[in-house]
Structure P
Amino acid sequence: MKLAIFMLFASICCSQVEKHVFSCDEIEREYFIYLPQNFNSLSKVPAVLYFHGYGSSAESEMEIKIKMHAIADSVGFVVVYPNAIEGKWKSGLESNPFFPVPNVNDVKFVDTLLDTLGVKFNVDMRRVYATGHSNGGFMCFKIAIELGNRVAAIAPISCVLRVDTEINS
């Protein structure tokens, strides 16, 4: 009986996080999405993009930021955790030799991801927000500059906008 209850609880809790993959510039890109308990695909829903730090991953951010899911349940928004190639966002830090990044177009990935979210999950494109830690925070600045018409607001964590941030990758 205890096992059955545990399995039911685990399926309810874990079924709200989904992994998705799509191709962008012939590279498989992935993201995880947390759907709040009251999610209804027929209603427009806001979204928060959460960008992980340098060398990290979407999976590790989900483990650390699990309280974000409780807030999403309470308020009613989806949380999207994109994954960078090799754990490193091309966020404008390419000029720093201490932070090498793959030669990919992460802005195009985010742009395509937003299109995907609008179609698959009925995300309200007027209420897309972004946050991220460190390199993920730098990525917030990059998308705010290059995709400012697609993001309502950003809240970077543990980073600043660098004057030498490379724009238009």
Structure Q
Amino acid sequence: MDERMRKRLEQLKKDAAAGGYKLNPDEELVADLAEGLLANAGRYGQEFCPCRLVEGPPEENMDIVCPCVYRDDDLAEYGACFCGLYVTDGVQTKQPPDRRPPRAERQAAAEAKKAGAAIPTALKYPVYRCTVCGYLCANTNPPRVCPVCKAKAERFERFM
């Protein structure tokens, strides 16, 4: 195992523990997924989930940057995320369905959001929402890293 891979595995374990999550006890699976994350980071500049296809430009795929926005629902309902990197207790027993809508639906939702209601201007600061865990932050910019789930700033959307 090379140094970059070793560091990524250590960081995955650290981030999971800090956020109250558990990684799959299957170390070989975790290593394979970490390798896919690193490959996608090199290919696209983001650690897109290795179990899903990146369709279109990277900015249209922010929902599948690991940890993906579907992780918590998968954990709550199935005890594991779609790719199996994160688990609740023990080993994944049932494969979660892919919750990600088809690309056409995602594009239509993005267009509808762009055409949506105006953001109130009475607030002193805009409110940003982490699309992974829902954390809200009122500031001039989103935090560089979500304090709850460790998602990067680009995973935040302007909420208000």
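For FRET efficiency 1/(1 + (r/R0)^6) of positions 37 and 141 (r between Cβ atoms, R0 = 25 Å, to 0.05), which of the structures P, Q scores highest?
Q
Taking distance in nm of label points 7 Å out along Cα→Cβ at positions 29 and 101 as the criterion, which structure among P, Q has the greatest value?
Once distance in nm of label points 7 Å out along Cα→Cβ at positions 29 and 101 is worked out for each structure, Q has the highest.
Quick one: relative contact order in percent (Cα under 8 Å, 6 or more apart) came out at 23 when computed from one of P, Q, so which one is it?
It must be structure P, since only it matches.
When you work out Kirkwood radius over Cα pairs in Å for each of the structures P, Q, which one comes out largest?
Q
Here, each number is a calculation from the coordinates, and none is a lab measurement. Remember, predicted model here, so these are calculated numbers, not experimental data. Cβ atoms are built from the backbone, for glycine too; each structure is taken alone.
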